[in-house]
1. When you work out FRET efficiency 1/(1 + (r/R0)^6) of positions 20 and 164 (r between Cβ atoms, R0 = 30 Å, to 0.05) for each of the structures P, Q, which one comes out largest?
2. Matching task: 14.2, 40 is the computed value of Rg and Dmax of the Cα atoms in Å, for residues 76-147 alone. Pick the structure from P, Q.
3. Work out which structure the value -18000 belongs to, where helix-only ellipticity at 222 nm (-39500 (n - 2.57) for each DSSP H run of 4 or more, over all residues; to 500) was derived from one of P, Q.
4. One of P, Q was used to compute log10 I(q)/I(0) by the Debye sum over Cα atoms at q = 0.11, 0.12, 0.16, 0.17 Å⁻¹, and the result was -0.56, -0.67, -1.20, -1.35. Which label is that?
5. So relative contact order in percent (Cα under 8 Å, 6 or more apart), computed for just one structure, reads 22; which one of P, Q is that?
6. A value of 2.2 was computed for distance in nm of label points 7 Å out along Cα→Cβ at positions 68 and 84; which of P, Q is the source structure?
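Every read-out reported here was derived from the displayed coordinates using simple, explicitly stated rules and does not represent laboratory data. These numbers were taken from a predicted model, which means no experiment stands behind them. Cβ atoms are built from the backbone, for glycine too; each structure is taken alone.
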Structure P
Amino acid sequence: IPIRTELGREIRAAFTAEPGHVLLAADYSQIELRLLAHFSKDSLLVEAYRRGDDVHTLTASQVFGVPPLMVTSEHRRQAKVVNFGIVYGLSPFGLSQNLGIETSDAKQFINAYFEKYKGIRAFIDKTLDEARREQRVKTLFGRVRPIPDINSKNANQRGFAERTAVNTPLQGTAADLIKLAMIRIDTALRDRGLKSRMTLQVHDELVFEVPESEIETVRTLVREQMENVHPLHVPLLVEIGVGPNWRDLE
C-alpha cells in the first residue's frame, strides 16, 4: 500500500487501532544501503553510517565535488536515486530516465560513484564472479538462492540474473533480519506479560497494536530488539511512529 499517494494514504487510514490502543510502526531506515556498507566494507560508506551522516548528501558531495554544506536539494535527490539504484543494478539508461538527463551524463554519474566508493565496486564484482562460478548466491545467514541464468547467452536473462545476484545478499539478508527481530520481539512481549501484539510486517516495517499504557515500554523494546538483532559493521536504525491509524503516525 503506497504511502506517497493520496489514495494510498487514505487506504492506510482504514487500518485503525481498537479503542484504548494505538498503532506503533517501526521501520528500518535504509537497511539495504546499510547492508551494502556491511558487505562491501567500503570505508567511506561505513564511516558515514557510524557517524550518523546523511549518506545521500555524502554521495552528492563526493560525486559533484562540492562540500556537504553546498549540496543542493537537487544534488541530493539525484544522489538518492543513484544510492538506491546501485542496489538494484541501475543502468545508465535507467538512471537517465529517472533523472531526466542524457545517458552519457548518467554513465559519468555512475562512474564517478564507483570511483569514490571503490569497496562497493569490488563487492559487486566479487559477488558476480562467485555467482557465475557457483550459479547461486547466499544471504548473510547462509540462505541460498539459485541463479541459473547468470551465464545465459540471452542478454536479457543474463542481465536480470546479474541484478538478482547483487541484490539478493542485501534484500535477502534484510528479510532474514526482520524475521529474526519478529521472533525475538514476540518472545519478549510474551515473557514480559505485555498485551501488545504484532499485527503487520510490510517489507522493512513492523506494525503493532499497543495499549496506551504500554506505548513507551513497547517503543523501547521494539527499538532495542530491531536495532540489535545481529552485529554488523554499521549500526541499524529504526524509525518509530505512533498514532490512531496506519496513516497518522508521529
Structure Q
Amino acid sequence: MAVYVLSDVHGHLRALDGALAQASPADDDRVYVLGDMVDRGPDPMGVIRLLRGLPNATVLAGNHEQLMLSCVGNPDDRAAWDLWMRNGGTTTAQGLMALVPEAYEHTVSWVRRLPLFDVVTAGGRPWVLVHAGIVDPAPPEGGVWDERSLFSMLLDQRPDDLLWVRSGFWDRPTGLVSEEGPSPVVVAGHTPSTYLPYVTDAMDGPVADDDGRGVMVWVGGDKLDVDCAAAGGHPEGQVGIVRLDDGATFYEPVREGE
C-alpha cells in the first residue's frame, strides 16, 4: 500500500484529475487531501464530488472550508461573507446554490465532518498531515515521537493554527526531530511554495520549476510543502501529488482560462 498526498486544489478539477491520472493510485493505496478543495478555481463542487467518490481518499479540512462553513446557514453575517468573498468564495457559493436541496445538505454535512489532521507511516517514518502547520509542540512523554504521541500532540494544537499558521511554522524547526529513529515530517499546504521565500529562507530546493510553476519543496528537513500554487491559477499554479513511500512527484498545470 502506497500513500499519496496533495493539497490546495482550489476548484481546479481538470488539473486534479490530470494529476491523479499520472499518479494512478491502486485500489489499496491511500490518498490524503490536506484541505482547500474549494474557492478561487472554476469548479469547487466538481472537486468535492471527485474526492467524495474516491474510495481510498481521506480529506482534511482547510481554512477555505472553514470560511465556507462560517457562511453556510448565516446569510446575515456580513463580516463572514465579506471575508469569504475576498478570499475567492464566489465560485463555491455559486456552486452550492446550484445544487438541489438534498445534494446541498449532503455536501455541507460532509464538509462539516472533515478532520483537521492525520498521522500515517510510510517509507519507514511517521508523517504528520495537516492543512497549514503546527506550533510549538510539547515534548512527548518518554522522549520518542510515535503515532500515538503525535496524535496526542495534534489534539493539543489550536484549530486556528492547524488551519491558518504560516510564520511560526515554516520559519522554525517543528520540534519533532529526534535522535531515536526516523523523525516525523510535517506535510502541509496552505502556503503556496512560490510564497515561501517571503516566510523563510530554509527551503531545501527551488520553489518553482523552469516555467515558474510552484512545486513541492522540503523546508528545513522536517517539513514538506505540497501547495503548488493552484490558487493563483495560470501560469504559476499546478496540482502536485507526492508519494510518501519513495518521494515520487506528479504535477498537472492549471491551464490558461481555468
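1. The maximum falls on structure Q.
2. P
3. Derived from P, not from the others.
4. Structure of origin is Q.
5. Only one of P, Q returns 22 for relative contact order in percent (Cα under 8 Å, 6 or more apart), namely Q.
6. Matching structure: P.
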